[in-house]
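What follows is a group of structures, each given as structure tokens.
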Structure P
Amino acid sequence: MPRLDEHMLQRWIRSVAADYGFGVGEITYIFCSDEKELAVNREFLGHDYYTDVITFDYSTQDTVNGDIFISLDTVESNAKQVGVSFDDELLRIIIHGVLHLTGQADKTPETRAEMTRKENMALAKIGK
């Protein structure tokens, strides 16, 4: 399991959510393997491929709530591929899930580029 500074993460997530007009309710992170992530992707979304993050959004009008599954295997391989530390890539994926909860999308090349920009802005808040 990753070692995370929970208090720092809570402050950071609250700050990022507030940037989009949301408070934070309950967000559960489920850290798992590629195989578990694939099983969740197949069972609940009907997708037959590996991914780094799956976000289930239970947000209300002004409060983000959700379950965020993160494949630690994919985080590790992505980190190596782009030349960053595991911890830095994990933070990017954590905030990626939060951004989804605030309504940010990444289905097209344009929205993916915008999501990356928003991830970078969020990461800058903690000096990453």
Structure Q
Amino acid sequence: MIIYENSELYIEKEPSEIPWLKIFTKEPYKELGDIPKELRIKLWEVYDIVEDEMKKYYKPKKINMASFANMLPRVHLHVMARFEEDSYFPNPMWGEKLRDAELDLPDEEEFFKRVFYALQNS
């Protein structure tokens, strides 16, 4: 599900028990260094806004950021709010599941609106 899009980037929700967004460039660059410098700066500005909104809204224990792009060989950044009570913490979300968790988190639609508004006004 796409929650934000402009002419150069878009943001998707990753289905997960935790708040998890992925930021993509519209052009399928293979490596961060392949992105033109101006767009790379915009990508990090968008990341900063997403991380800030995620911290303010969810108040997680930690924000995780990842950019592997091995399975999907194009630039994209994962931004994940982590909680001590989530099923994997302190392991990565791709790691060993440690417990079954049911997190009581605020409404994600409101979070998506906040991210959209912050990006529109940046």
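Derivation of every value follows stated rules applied to the coordinates shown; laboratory data play no part. Here the structure is a predicted model, which is why all the values come from computation and not from measurement. Cβ atoms are built from the backbone, for glycine too; each structure is taken alone.
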**Identity of the structure behind 1.00 (criterion: FRET efficiency 1/(1 + (r/R0)^6) of positions 8 and 40 (r between Cβ atoms, R0 = 30 Å, to 0.05), calculated), options P, Q** = Q
**Fill in**
Value -16000 of helix-only ellipticity at 222 nm (-39500 (n - 2.57) for each DSSP H run of 4 or more, over all residues; to 500) was derived from the coordinates of, among P, Q, structure P
**If distance in nm of label points 7 Å out along Cα→Cβ at positions 72 and 88 is computed and equals 1.4, the structure in P, Q** = Q
